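**Q** Alright, structures below, take your time with them.
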Structure 1
Amino acid sequence: MSAEALSSTEYIKHHLQNLTYGQKADGTWGFAHSAAEAKEMGFWAINVDTMGWSLVLGFIFFYFFTKAARRATAGIPGPLQNFVEWVVEFIDNSVRGSFSGRNPLIAPLALTIFVWIFLMNAMDLLPVDWLPQLAAWISGNPHLYFKVVPTTDPNATFGMSIAVFLLVLYYSVKMKGVGGFVGELTLQPFGKWGLPANLLLEGVNLIAKPVSLALRLFGNMYAGEMIFILIALMFSGGMVLAFTGGVLQWAWAVFHILIITLQAFIFMTLTIVYLDMAHQEHH
């Protein structure tokens, strides 16, 4: 989908719209052909591109780490084993520094979160038109909606944050009991005489965890994608703007490497911290 075929506004809107499948207003099922039609499909519609790329990147992560584990040797390690060991050691140090309890789930969960989110974020480093144009050519539809960065879809980021939130609730109840968990919500920080205020403050604090996790990741990646799209518009403005766009695209991509890594690290670290808090009892 070239910027020349669409106006600037249409180009931006097209690149920010997911390939959505669901039930249309007439009762039939199919892909949405506009943002309004996607909205009409409601909650049960599926963003096929987000789901597809999330699964593909998850499989890539699983394949290479499994391959490294199966070929691990005590002798001279290969490049893949070196890389995987470095990542695992990095995650292990992060967990040891932020999690004070004992739970065999935390380190594998942290590893999965970090690598999976990093891979999804890294899709933003690909030129914004390459994969959408390939998808349009394969489908035969030159106006096909196709987003390749799953973390620019709030459905993906909220899905991950809600999964973390459910784990926080589960371990809060498991480690403290129902009474202990309810006690934390109703008796802190002002004691039994401040119950309404306690419940309000602690309730907001609890709900804010998944919301902040999801929106922080989504907001940073969405903004980064928008900048890449705006730079891409420059390539249709003549040789001078195209050259300037190329320089800006390279510079932003280099800086964006830090952002995609940092956002994966922050999501992972906050997950560890929230689960550590769920394991602690307050007296």
Structure 2
Amino acid sequence: MKRIESRNNQTIKDMIALRDRREREERRLFYFEGVHLLEEYLRAGNTPYALFVREDALEKYRELVSGIDCELYEVTDSVYSKLTEEKAPQGIFTVSRFLDNLHFIGSDVSYEDFPHMINGISIMPVDLRDNGNVGTVIRTSAALGCDVLLCGSCADIYASKTVRATMGAVFTNEIFVCRDTIGVIKALQSEGRRVIASALTDNASLLGGFDINDNDCFLVGNEGQGLTDEVIGQCDMTCIIPMSGRTESLNAAIAASILLWEAKRGSLT
């Protein structure tokens, strides 16, 4: 174990640089904070690249961190305050290599191969920009046993806010990332999968009023603009969630949760 007392330490500067998405992608490293996330990360069979533990937290969580085979740093409160982005940090800052269960279509896995890697119902958020929404979709998908395809310009999966919002589901769920939404839709359709857009169109079917296949993929769009006409036009059908009329729309992550619940409820017994 090494001890860091200077806020100007180069290792600390290197970790702070990971707040930048480009830096994360170039170094294939990301970070997250907190005890629960670390426990879920370890439970999923992962090993940290490095751990930075505030000196008071080291005594409190010594049993948790002492058996981990990675570079362990004890840091002063002053140093940790420079590392953290949390308002009430628990004092554990984990740095990880990119995860094996996250696949980048077009680089890690081909358009031809990825449809065969998806098990059953899936959800495709398109251009979902809010870290909390992306993380919530991943968390819900994991709870219901569904894979996730993040398409277009979604929030970065490796941003600390996204990781935190997943509550650890990012470490276990199969997640696919791709900027080419149309290309992903076509690849799914070429393997016989039906792609369903959640969008208000003239011929949209009410959710609950049509049969759902066990390999369907549901799309939810951007928080403000929804799905583009081009994306909707490429889908096999559109559907809408029945609502009371007291509000005109749902939060994107909530809409995704309702879609997946309806799709999976018959098998969750």
Structure 3
Amino acid sequence: MQVDLTNRIAIVTGAAQGIGRSIAQALTQNGATVMLSDIQEEKGRATAEELGPNADFFTCDVSDAEQVRELFDTVIERHGRLDIAVNNAGINTGPENRVTIDQYPDEIWHRIINVDLNGTFYCCKAAAAQMIKQHSGSIINIASIAGVVPLRLQIGFVAAKAGVIKLTEAMAAELGPMGIRVNTVSPGSTLVEGTKQLFYNNKELAEKLASFIPMRRPGETNEIAEAVLFLASDAASYVNGHNLVVDGGWVCGFSRDF
């Protein structure tokens, strides 16, 4: 997809690798100036350098409201505006903590909520403050199909991502009259380093997971990035409060043949 984002200023959180990296790449390739942020400083700076002169990097833990304010203030001080905010940073638990609620560790719950939901709130709040002044802007929050259809043994992640989707809808209602669009992209199973280690390096697990996906394969990070690119562009000028599911058909209720 090719769109014109020339002179648009963007922030992408969680952009050192995976989906965030592909989003930042898609935005820069279409003319935007992008500030990447992540807690992985070395990898993030390397990614920004690879993406070229329209990309820069700022270390930020989105669960820390002060660090988020510093990130957004830095971008606005440098460029005077903010046109696109992609709130992608997020975490989930590893297989060792995929247990029922009675065994789910409190510290894992709080960590996921702090990063995935609170972090998105902090970033949205900072983005909205600037975009209201401009009377324009596009905020795109990365949720998950886990926020649409509950996945077993991941209660913290499910709750956080469902919260992100509803946060987005509430913001769309509040900010739409001010010329600001707020949307969500909810990826399904996507081929990143974490899912490779958990599922796709194991043939049996990979086949089991793919059996729930009508397209019989995981998504690629660039396929998520294309959805974000659309929502960031003028092609989506009348799209507001929408959750764009990019999952190969998982949530449509597809059932296997028996």
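**Q** Assign the value 0.96, calculated as Rg/Rh (Cα atoms, Kirkwood Rh), for residues 131-242 alone, to the correct structure from 1, 2, 3.
**A** 2
**Q** Also, quick follow-up: The value -24500 for helix-only ellipticity at 222 nm (-39500 (n - 2.57) for each DSSP H run of 4 or more, over all residues; to 500) was derived from one model only; which of 1, 2, 3 is it?
**A** 1
**Q** Computing mean count of other Cβ atoms within 10 Å over residues 11-18 gives 18.9 for which of 1, 2, 3?
**A** Label of the source structure: 1.
**Q** Could you tell me which structure in 1, 2, 3 was used to calculate volume of the Cα convex hull per residue in Å³ as 187?
**A** The correct label is 1.
**Q** Let me ask you something else. Out of 1, 2, 3, which one gives 1.04 for Rg/Rh (Cα atoms, Kirkwood Rh), for residues 19-58 alone as computed from the coordinates?
**A** 1
Values quoted throughout were computed directly from the atomic coordinates according to the rules given, and no laboratory measurement underlies them. Every value quoted in this text rests on a predicted model; they were computed, and no experiment measured them. Cβ atoms are built from the backbone, for glycine too; each structure is taken alone.
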